[in-house]
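These notes open a run of structures that come right after.
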Structure 1
Amino acid sequence: MSSELSLERQQLYAELGDEVRANQRATDVVDELLAELMGINRTDARCIDILEQRGSMSAGDLAEASRLTTGAITAVVDRLERAGLARRVPDPSDRRRVLVEPTEKVFALATELMVEPMRMLYVPMAERYSEDELRLILDFTRRGRELQERHAEWLRALLRDQSSRTSAP
């Protein structure tokens, strides 16, 4: 950290960083428990989350969104179909193409395990803040996600660079 930052600001940065990391760990635990309650693994749960948030998409698009190979996504979709959480449907705009979509079971589970409990917990907490403060929190959270995405790209570049160095003759 820059020596130009006040000691108080440095401490706030450190506390904020610690809380963000703790929040990520808490989210990770919730994700793990949700997957277990749905009877699926974490990768499959991540794919269901993508489908639930973004809606129907091709298996290739799901592979890209989840950073899985097309071969791996086929196995994921097969497992999700067996669990009754996703189905393959014809693309209405191109009958040669197939889309993967979440089933009603996903929305029922999301309501039971996430929406209702979070409404009971989140709304009372959020009511402590003004609309302007909530906008600030939203902005901070959005910018934090964007930074994480840029950091992930940087890490991927490091991995590619590392891989090209180790595979050189």
Structure 2
Amino acid sequence: MKMFNIFFGKYYCMLSLTKKVKCPQCNEKIVISGDTLAKAVERAKKMGLFSLAFQHKDHVVLIYIDEKGGIRGVETAPLVKVEKPVFLKFDIIPVPKPKEKMPSLNKLSNEELAVLTWCDGQTTLSEIAEALSMPYGLVKAIVESLYGAGYLKELKEVVAK
């Protein structure tokens, strides 16, 4: 990478040159800014070679840069689009015990009783929280308390819709 020192009155300024490469797939020019190139060179000094990846139209361009700022190679790869989300969000479905096997309902507060009423083995905590206009965190804490006290048979984790 070539650097130039330019004198402006009493100030020196360092300017870096940009690099241009041609995309092997569509033959368009890609400009690598001086800042991006400088960062790539610093990383290449540590690892010997560094690859920059740019999304370019319907593909990805990979540019390999050495520790002196030289372009060692350019190649393309298809741009992969994922239909499903990368991260899955989970929710919980509380499954109640039969009434005969539950401890006494007289021990429960009104909030706990309201939440337990919605626990049918099909309704998620998010849906219960929305139906009761309660914060999700509070509903989750109540359900965990009900599970610990023996009112619920299980807490099934499901992928949220």
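Quick notes on this one:
- Mean count of other Cβ atoms within 10 Å over residues 17-24 from the coordinates reads 14.4; which among 1, 2: 2
- If FRET efficiency 1/(1 + (r/R0)^6) of positions 113 and 145 (r between Cβ atoms, R0 = 25 Å, to 0.05) is computed and equals 1.00, the structure in 1, 2: 2
- Which of 1, 2 yields -8500 [helix-only ellipticity at 222 nm (-39500 (n - 2.57) for each DSSP H run of 4 or more, over all residues; to 500), calculated]: 2
Values quoted throughout were computed directly from the atomic coordinates according to the rules given, and no laboratory measurement underlies them. Since this is a predicted model, take the numbers as computed values, not measurements. Cβ atoms are built from the backbone, for glycine too; each structure is taken alone.
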